[in-house]
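Take a look at these structures.
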Structure 1
Amino acid sequence: MDTSVATPKVTGRSFFNSDATQRILAFSALIVLFVFFSLASPNFLQVNNILGILLATAVNGILALGVTFVIITGGIDLSIGTVMTFASVMTGVFVTYWGLPVPIGIVAGILFGGLAGFINGTAIARMKIPPFIATLGMMYIAKGLSLVISNLKPIYFNATPEFRDIATGSILNLNSLVKDLAIPNAVLIMFGAAIVASIILSRTVLGRYTFALGSNEEATRLSGVTVTRWKTAVYTLCGLFAGLAGVVMAARLNSAQPSLGQGYELDAIAAVVIGGTSLSGGEGTIMGTIIGAFVMSVLVNGLRIMSVPQEWQTVVTGAIVILAVYLDIIRRRK
């Protein structure tokens with residue numbers, strides 16, 4: 001039986017029908033924000049602030065990469081924030097409590113993230129639990145396990161100082177161009193993960209079926225594709241990216257903070273939507289997601305530098321997400 005499924009393409013000449021246009025709009029918004037905050041505050045273009053933006057984008061960007069696949073299928077994952085925390089806690093358990101080598105702890109943390117994603121996928125694809133409910137349940141499970149395993153206390157990596165270099169160290173030092181400019185490893189990890197995600201989405205069977213599931217799941221099933229298997233694979237992949245984000249977050253803080261994580265899923269989903277991925281499924285790009293992650297980081301950082309209260313930062317972020325979704329609705333109508 002032929003199990004190939006052609007990736008649906010949006011046709012037509014409408015301005016809003018172009019995926020490239022969506023990326024251009026997001027990138028234009030990023031440039032506008034960057035110029036505005038640069039003019040509004042002399043502190044915005046400071047090297048330390050730019051590095052702070054890059055570090056903040058790294059974690060959110062890696063999370064957003066995984067949830068991009070899920071949203072393209074027409075699903076949602078509300079658990080990625082606490083799964084990230086769970087993965088960081090498990091990394092701390094293996095490295096600090098058990099004294100295992102750092103590479104083993106890193107792999108274990110990522111795999112535990114993948115396990116949570118696999119459970120999500122199984123619940124959604126085989127048990128037919130709605131994605132919102134299944135991942136909401138996992139959000140609370142991962143949060144509770146993180147608190148129980150850590151005994152409500154942060155797990156520090158002081159015995160393994162090289163662990164922190166995973167995020168804040170730098171193998172790309174640009175001091176010869178700009179003083180004190182060294183690109184954090186976390187940013188390089190994010191871009192490396194983005195390249196891998198882009199290859200998976202555009203060059204593999206999993207990527208092709210991801211688009212097919214979001215475009216028309218029933219037609220995909222009737223064509224002979226084992227929908228449950230591939231949907232489970234998508235959520236597992238999302239969990240693996242959440243696990244990687246957990247390792248990077250732990251390295252950035254030099255500790256696993258069991259109470260951290262909830263709320264990160266909303267920032268990641270916002271980045272994906274701003275980047276042009278449709279919440280209705282069937283459309284999305286990795287490049288757009290990375291641009292969306294930078295838009296979120298620049299926006300939050302700029303508002304903070306301008307001393308905008310935290311509550312108003314949240315209001316502005318929510319308004320931008322609503323605008324991005326509305327533009328997607330208009331584009332689909334066209």
Structure 2
Amino acid sequence: MRTGKIEAVDGSIEISKIVLGASNYGSEISNELSYEIMDKYYELGGRTIDTARGYASYIPYGSSKSEKVVGRWIKDRGVRDDVVVITKGGLPEMRDMHRSRLSWDCLEYDINTSLAVLDMDDVDVYFLHRDDPEIPVSEIMDTLDEFVKKGMTRALGASNWTVARILEANEYALKNGKTPFTVSQIQWNMAHFRKEDLLDDTCVYMSDLEYQGYKEAKIPVMAYSTQAVGFFSKYLKSGESELSFRARPFLNDTNIRKVEKVRILCEKLGCTPAVLAISYITSNPVEGFALIGNVKMEHMNDSLSSIDLVLDQKTIDWLDED
């Protein structure tokens with residue numbers, strides 16, 4: 001499997017271009033199927049797993065279930081030295097996503113809980129799940145730097161932060177001898193999207209402005225919602241009738257026109273829309289890593305068939321044209 005690199009305090013970390021997202025493991029996906037998917041991913045050369053303490057927190061007693069299954073699988077398989085482990089903290093409570101949890105005590109609780117549940121001394125990358133622009137970046141970066149200095153994580157990431165806030169945080173960190181962010185995680189796919197379409201307005205998506213910022217700053221991005229919740233696959237199959245509630249925000253004139261481009265490319269390349277969507281990210285001029293979170297093995301096998309597909313710049317530009 002192709003890889004890319006992000007910077008860490010002890011050098012660089014090699015990240016699989018396709019990152020296995022474990023958001024539903026141990027909750028909506030059984031432990032047995034979770035193991036089966038992780039085994040398959042590892043067998044095909046995948047070495048990066050993304051989890052979080054807040055995954056499945058909308059389910060009673062769901063918090064940390066993903067971390068528990070991931071940590072147990074890594075221990076059972078004896079692969080800790082081979083696998084890059086990513087987890088996150090600082091997710092607000094679901095009852096009020098605008099009440100941030102980025103104070104020192106909240107973040108210390110989150111990272112210590114994550115390490116205990118994962119049964120690990122450290123993780124490779126620790127993300128903040130959300131931002132709060134009302135909190136000075138100095139407070140946040142000082143806290144995160146303490147985690148790095150204590151050996152709890154090797155690298156820091158920002159999830160659902162704007163590139164402007166990431167650059168502000170990194171400027172402070174580098175001026176004051178603190179650890180900067182070296183990777184971001186936002187919603188990014190080949191579909192057209194608007195801010196008003198966000199189902200959760202505390203999330204950040206890849207707008208033209210954000211894209212230009214990442215391109216100039218050369219900050220790697222782990223894309224979530226890589227396949228636009230199956231929008232192109234389902235629309236090509238049966239129009240809008242089978243689109244889920246989460247896929248419907250992508251239902252606009254631009255994406256309906258883009259469906260025909262997706263059909264043409266899939267026929268030409270002999271791939272599915274899901275594979276094309278992943279390759280759009282992993283082949284991008286911005287260093288992109290595609291998070292996949294399939295809940296069925298058949299979908300997982302399809303996603304992983306994109307390992308060797310690389311799109312050229314002309315194809316990416318054509319997809320982006322309206």
Structure responsible for 0.25, with FRET efficiency 1/(1 + (r/R0)^6) of positions 41 and 65 (r between Cβ atoms, R0 = 25 Å, to 0.05) calculated and labels 1, 2 on offer: 1
If semi-axes √(5λ) of the Cα gyration tensor in Å is computed and equals 30, 23, 19, the structure in 1, 2: 2
Label whose coordinates, when distance in nm of label points 7 Å out along Cα→Cβ at positions 49 and 161 is calculated, return 3.2 (choices 1, 2): 1
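Of the structures 1, 2, report the one carrying the highest value of distance in nm of label points 7 Å out along Cα→Cβ at positions 281 and 297. Could you put the intermediate results ahead of the total?
Values: 1: 3.1; 2: 2.4.
Evaluating distance in nm of label points 7 Å out along Cα→Cβ at positions 281 and 297 on every structure, the highest lands on 1.
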Answer label among 1, 2 for the case where FRET efficiency 1/(1 + (r/R0)^6) of positions 25 and 153 (r between Cβ atoms, R0 = 30 Å, to 0.05), calculated from the coordinates, equals 0.90: 2
Structures 1, 2, by relative contact order in percent (Cα under 8 Å, 6 or more apart): label with the highest value: 1
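Hey, helix-only ellipticity at 222 nm (-39500 (n - 2.57) for each DSSP H run of 4 or more, over all residues; to 500) derived from one of 1, 2 reads -12000; which structure? Before the final figure, lay out each step's value.
Details: 1: -23000; 2: -12000.
Among 1, 2, the structure yielding -12000 for helix-only ellipticity at 222 nm (-39500 (n - 2.57) for each DSSP H run of 4 or more, over all residues; to 500) is 2.
Bear in mind that the values in this text are calculations on the coordinates, not laboratory data. A quick note: this is a predicted structure, and the numbers were derived from the prediction, not measured. Cβ atoms are built from the backbone, for glycine too; each structure is taken alone.
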